[in-house]
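The data blocks that follow each hold one structure.
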Structure 1
Amino acid sequence: MPYKSLNDVPEFNSLFVVLLGVWGAIMNYLKRKNDKYTLVKKVGFFVLDVLTSGGISIVTYLVVYGYTGNEFLSVGISGVFAHLGTRAFYIFEQIIVQKVGIRL
């Protein structure tokens, strides 16, 4: 049965989904070439990756669980979407930098 509010989501599922989101953010951050950035920009990029990935994983979990009702499938898909969503955000960021000419 789908959850009626966020208070109905079990704590373990919420924690696991957020950890999958953070894992996706860490993988994306490690893949990014950070040699030319200052420490402040590196921390900013990491926080941006964590917020993006965590948000995507939570929303994906709730949408998939509401549609299918399967918790196992919902957690797995949310982890994949967290990693791919953060990666897509990074690619989108690089396209904007190339087109507009902004230096990060």
Structure 2
Amino acid sequence: MIAFALGVLFAVPLTLAIVALRGFRLRGAETEGLADQVRGIAARMESVETEVSRTALRADVAETVLIEKGVADEEDIEETLRYFEQNTPSRYDRQRDGSLH
């Protein structure tokens, strides 16, 4: 009977340790997967930021050329910008793109 009691006393902590170790390993794998996703999102964000910078630079160049060539003045450009800002629908689609949160 004493041998059985000692066996249980050793088996319970050993079983708990094994279960805890398995849980830590699973959480580690999940953490690594999430870290990979974050790195992927960061790379995509960096790419988008670079593309936005290029697009803004191109718009500035186009505006400067139009003004310097006398094709348009600043008022024409501002009016055109207001027109497109008011009449262009948002490209964000909640069903397609999901929520930010």
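All of the numbers you see were taken from the coordinates with simple rules; none came from a lab. For clarity, every value in this text was computed on a predicted model and none was experimentally measured. Cβ atoms are built from the backbone, for glycine too; each structure is taken alone.
Comparing 1, 2, where is distance in nm of label points 7 Å out along Cα→Cβ at positions 30 and 46 highest?
2
With FRET efficiency 1/(1 + (r/R0)^6) of positions 14 and 70 (r between Cβ atoms, R0 = 25 Å, to 0.05) as the yardstick, tell me which of 1, 2 scores highest.
Largest one: structure 1.
One of 1, 2 was used to calculate Cα Rg over 2.2 N^0.38 Å, giving 2.40; which?
Derived from the structure labelled 2.
Let me ask something else about it. Where is mean count of other Cβ atoms within 10 Å over residues 22-29 largest, in which of 1, 2?
1
To test your reading of the models, identify which of 1, 2 gives -30500 for helix-only ellipticity at 222 nm (-39500 (n - 2.57) for each DSSP H run of 4 or more, over all residues; to 500) when calculated. It would help to have the intermediate numbers written out before the result.
On the way: 1: -28000; 2: -30500.
Clearly, the read-out refers to 2.
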